[in-house]
1. With volume of the Cα convex hull per residue in Å³, for residues 202-361 alone coming out at 138, pick the structure among P, Q it was computed from.
2. Among the shown structures P, Q, from which was the value 19.6, 63 of Rg and Dmax of the Cα atoms in Å calculated?
3. Out of P, Q, which has the highest value for FRET efficiency 1/(1 + (r/R0)^6) of positions 242 and 322 (r between Cβ atoms, R0 = 35 Å, to 0.05)?
4. Relative contact order in percent (Cα under 8 Å, 6 or more apart) was computed and gave 14; which structure, P, Q, did it come from?
5. If FRET efficiency 1/(1 + (r/R0)^6) of positions 18 and 218 (r between Cβ atoms, R0 = 35 Å, to 0.05) is computed to be 0.10, which of P, Q is the source?
6. I have 4.1 for mean projected area of the Cα convex hull in nm², for residues 314-353 alone, calculated from one of the structures P, Q. Which structure is it?
7. Matching task: -16500 is the computed value of helix-only ellipticity at 222 nm (-39500 (n - 2.57) for each DSSP H run of 4 or more, over all residues; to 500). Pick the structure from P, Q.
Structure P
């Protein structure tokens, strides 16, 4: 890690400010041309990922014994937002930092020893959880993918969809049904051979999404994470953190669009005056700004609860909801500001507008809040 990392861990707001400034410096090496080409070619951001690993960012949430900095979720949130605000795409950074949390919380000592140091360095890529299926969607209790016991081993058969980054991960976490309930396995992709097929799914955003097919894959019981039937427990423990990080990506995207739009509104002159003097441009930007700041406050409150070890479920859900909707509102305001140029691929605006779409699928969270916080009957 860089020399600033101890400051980040020990200096609170000052340390987070140092980290944010450091990311801004790093991202100067990954400007609009870099991300435009990554997006156009639909490729993995290799150089960016390597740089993040060399700077130790992947170990932000991992204890020092595994090569991490244990800087915590506030630092991770700053990292994610700063990358996106600078015009980048923090999805790979987010995934590498957060998904290994299932190993950290529920993995065996052997699994932690084998994988976590490499994940902290970026040598081992742990980028995806394969859970969603064609028929059950996000209903993790209606899985058709299954694992059956065969002696001391398990035999896995699965069909998963919308699994981002699966072609670029070394370690894939797979949720399947067993007689005892949903169970989580860690699959070393090099060891899986041709029993795992990954078919690309072309999406509007560059998430390198795939459909995943697993046919009679035999794995040892040592590949299981947590107890048999306890797969959801292994994942749920990280839900609040993942929602906060999704909010951080949304806020970074929103602030990137806001920065670009405000600059354009000041510089673009029509009818002998800057377009930013027109209420039709001003008001959408000011309204989006208000929503961004409000969502940021909710994210801060969710982080406060998470760091304190308190229940951050509802606050993290609200943070993700408010941030994703603020991002979408800002995308509309950016189009109002840029007009046709907002749809031109040569500008970062068009790509960022597409990236805001990733986070607006919120029906499950609305149901969660209605049932848990308002006491309404379960939705059907």
Structure Q
């Protein structure tokens, strides 16, 4: 076994860790007043961002959520290093105040091709209103075939990326506020194939060399054993994270398949797409029943506009023929004003988070009495 994989937890170790956790349930995404990760992590305007983060953590706590997944932005770490580190620390502290653990995502293959890539410019971030992710030509347009691009593809930036991972591992590798290292988001997406393989392996190796106590994972997003880089991601992961925006039936079949393939704890850290029949009233109770970790995409309607459809939907024939209904929201749970998009959905979330907490309290009480 190579250097990157040598420290992978055994299945028994992974389950021992997982069984010590309450049912993990939360969300992925950005604060409502941030269109992108630059806005979320940069120094400019961060006081307002921090206030919004605090308010959204309180809102999440009120419905029983206990986890959040945050994706970092390399360029902010590189160019505004001290501000980024301060803002990350403030983020973790705010999460802790509301009983919310953090999954920190480091690498990301969900990106745009080089022809659409724009260097980071700090300050106020433009918003393309009416477009998913707040970007008219973002990664979800479905109209390009060339590979996505990131600065890590340029050897001149490679060492800095690895230094970032090293610093974060040294600072937070023993921190109880950080629950999981999400080493790579959707490896192979954006037509990248195995372009990120070496970097992903190196990220895993750095984290393990630093002796971090949290589990490591990289997100499978649909191909798993049929994709070289996703196979490698699963070989390196302590716990299995996966993305699925499909129907209840498709989700159920996928869960059974992942159990059979890997035999490790499962966490879905991206779901909720109402257009695909990926609905809270069905999927959330399924995750509770199976004790599968759950991070829906989006908490509050915001500048990133993930309540809008992926741009690629508008290119589909079933949309052009009127057979795909894109009314309503794709992602997100709450409106700008803090009211639920659908109160019935929030009632389901509250019901099953309460059931999970009751079961967890009984289990903890039983153990303490023993």
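Laboratory data are not the source of any read-out in this text; all were calculated from the coordinates shown. Computed from a predicted structure; not experimentally measured. Cβ atoms are built from the backbone, for glycine too; each structure is taken alone.
1. P
2. Working: P: 21.2, 80; Q: 19.6, 63.
The read-out comes from structure Q.
3. Working: P: 1.00; Q: 0.60.
Between P, Q, the highest calculated value is found for P.
4. Values: P: 14; Q: 21.
Considering all the candidates, the number was obtained from P.
5. Numbers: P: 0.10; Q: 1.00.
The correct label is P.
6. Numbers: P: 2.7; Q: 4.1.
Derived from Q, not from the others.
7. On the way: P: -16500; Q: -12500.
Label of the source structure: P.
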